[in-house]
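Once you scroll down, you'll see the structures, which are given as structure tokens.
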Structure 1
Amino acid sequence: MSGNSGILLPEGFRHEALGEVQSTNLECLEKARQGDPGNLWITAERQSTGKGSRGRGWVSEEGNLYASLLLREPGPVGGLHMLTFVASLAIRDCLVALNGAGLLQVTLKWPNDVLVNGGKIAGILLESHVLDGSRYVIIGIGINVAHHPEKTLHPATSLRNVGIDVSLEELLQHLARAMAARLEQWNGGQGMAQTRSDWLAAARGIGEMIEIRMPSSGGEKVLTGRFEGIDENGLLILGGAGGKREHISVADIFFA
């Protein structure tokens with residue numbers, strides 16, 4: 001997918017395909033520094049320093065989809081956190097569209113993972129920068145297509161592993177179309193309530209007991225409780241004994 005691609009994108013969006021890069025998010029950041037107008041997809045065949053959530057490395061072997069979308073002034077700063085959920089829904093829509101037989105279970109895992117049959121198949125890394133007075137948001141997306149890591153904190157899978165054979169070009173076309181639709185729904189933050197509602201409808205573990213592990217001054221704090229959903233700011237709501245509720249901003253969650 002290297003070079004100038006002929007991928008059919010929604011109106012107003014562009015695509016630049018690269019070979020090996022440090023990361024597609026860094027490539028988007030460089031475009032932002034150059035004053036890019038936004039709505040730019042950058043993909044790469046391989047990333048040498050891919051990054052996941054909480055600074056973890058992201059395995060970036062050739063054959064998977066590594067893509068970042070650069071947005072310029074997408075909406076008010078207070079609502080930009082919801083773009084993680086916008087992207088999660090777009091990835092889910094994309095995978096559901098490819099799932100012709102309807103045999104796959106595609107669910108969303110707070111805060112930024114997409115699962116297929118319980119295994120992580122995609123992750124999202126959201127970054128925000130102000131450059132020359134303009135707010136840029138970069139939505140980094142990795143989708144396991146040809147392969148997936150074996151030894152991970154959570155089970156992982158790939159499209160090939162679950163029986164879906166799709167080219168990277170076709171996958172990006174579906175993803176770009178789904179993302180444009182979900183961004184239109186979000187509407188610069190005005191449609192945040194519907195985005196939240198749709199995410200909750202597709203989320204795994206709502207109403208179930210979960211364990212969460214979160215960073216603390218002592219290293220790691222472990223809590224258990226009922227996953228009651230997310231609030232209007234995208235924070236996880238953890239229900240405890242006696243009706244106590246905690247709103248969690250950063251954590252790994254584990255299902256029973």
Structure 2
Amino acid sequence: MLEIRNLTASVGGNQVLNGINLSIQAGTVHAIMGPNGSGKSTLSNVLAGHPQYIVDGGEVLFDGVDLLAMPPEERARAGIFLCFQHPVEVPGVRMDHFMRAGYNAIHKSHDEEELDPIQFDRILKDKAKIVEIDPLLLKRNVNEGFSGGEKKRNEILQMAMLEPKLSILDEPDSGLDVDSLRIVAEGINQLRSPDKAVLLITHYQRILNYVVPDVVNVLINGRIVRSGGKELAAEIEANGYEGQGEALQPSA
């Protein structure tokens with residue numbers, strides 16, 4: 001599904017990614033772990049098409065198509081979804097209106113029928129149960145006055161509604177208490193399927209105790225220095241990142 005080959009990228013004139021190689025197949029969950037400043041969020045923003053992140057070299061193929069040649073809106077229509085590390089508030093825009101606009105835009109791009117407000121609300125209320133979010137919150141402005149946990153659950157709800165092929169989850173566990181972490185993780189698990197993939201970025205093992213990854217990748221200094229199974233996350237939790245880059249191993 002996703003092939004990243006020797007990807008280098010910079011932001012603000014500083015090179016952050018130094019040759020990323022990664023292959024993600026449909027039906028899998030790949031975790032990326034790494035210390036602060038290692039390039040995890042840069043990778044997610046490059047894949048989503050953030051204009052401030054400059055690709056200096058390499059290629060990214062999504063279903064065999066050059067992802068880097070697509071503007072951000074085309075990437076979204078193709079099935080790329082980014083769950084933000086820090087979801088923003090959008091005053092004056094109701095959450096349900098915002099999601100219906102995105103939902104219908106994607107369906108229209110695939111020559112599929114758009115939904116009227118009544119049809120959409122029926123689906124939205126059903127999907128809201130996945131992340132145990134109060135339906136009344138969906139009538140409020142986007143993330144305005146939401147708690148940290150509500151914002152993260154709202155991101156997973158959008159993922160549930162849009163049904164992307166590739167979900168890039170940038171630290172979905174950041175700032176969550178135990179109960180919110182469980183709800184977010186269970187929501188992610190319910191959305192796993194054989195024709196979709198997840199790239200889950202995190203500092204810690206704790207969310208990987210709930211969302212068990214197929215592959216764990218260690219990102220240090222802009223390179224994937226090690227890949228392995230779920231036991232690699234436990235090793236990092238126990239021993240930290242020091243020494244992980246000493247023996248470079250091919251990414252899975």
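18.8 is what came out when mean count of other Cβ atoms within 10 Å over residues 24-31 was calculated for one structure; which of 1, 2 is it?
Answer for the origin of the read-out: 2.
Starting from the value 4.6: which structure in 1, 2 was distance in nm of label points 7 Å out along Cα→Cβ at positions 48 and 240 calculated from?
1
The value 13.2 for mean projected area of the Cα convex hull in nm² was derived from one model only; which of 1, 2 is it?
Source structure: 2.
One of 1, 2 was used to calculate percent of Cα pairs over 18 Å apart, for residues 136-231 alone, giving 49; which?
Answer by label: 2.
If mean count of other Cβ atoms within 10 Å over residues 88-95 computes to 12.4, which of 1, 2 did it come from?
Structure 2 accounts for this read-out.
Work out which structure the value -9500 belongs to, where helix-only ellipticity at 222 nm (-39500 (n - 2.57) for each DSSP H run of 4 or more, over all residues; to 500) was derived from one of 1, 2.
Corresponding structure: 2.
So if we calculate distance in nm of label points 7 Å out along Cα→Cβ at positions 104 and 168 for every structure here (1, 2), which label has the highest result?
Evaluating distance in nm of label points 7 Å out along Cα→Cβ at positions 104 and 168 on every structure, the highest lands on 2.
Work out which structure the value 27 belongs to, where relative contact order in percent (Cα under 8 Å, 6 or more apart) was derived from one of 1, 2.
Clearly, the read-out refers to 2.
Taking 0.55 as the value of FRET efficiency 1/(1 + (r/R0)^6) of positions 72 and 184 (r between Cβ atoms, R0 = 25 Å, to 0.05) derived from one of the structures shown (1, 2), identify that structure.
2
Where a number appears in this text, it was derived from the coordinates with a stated rule and is not lab data. Small disclaimer: the values here were computed from a predicted structure and weren't measured. Cβ atoms are built from the backbone, for glycine too; each structure is taken alone.
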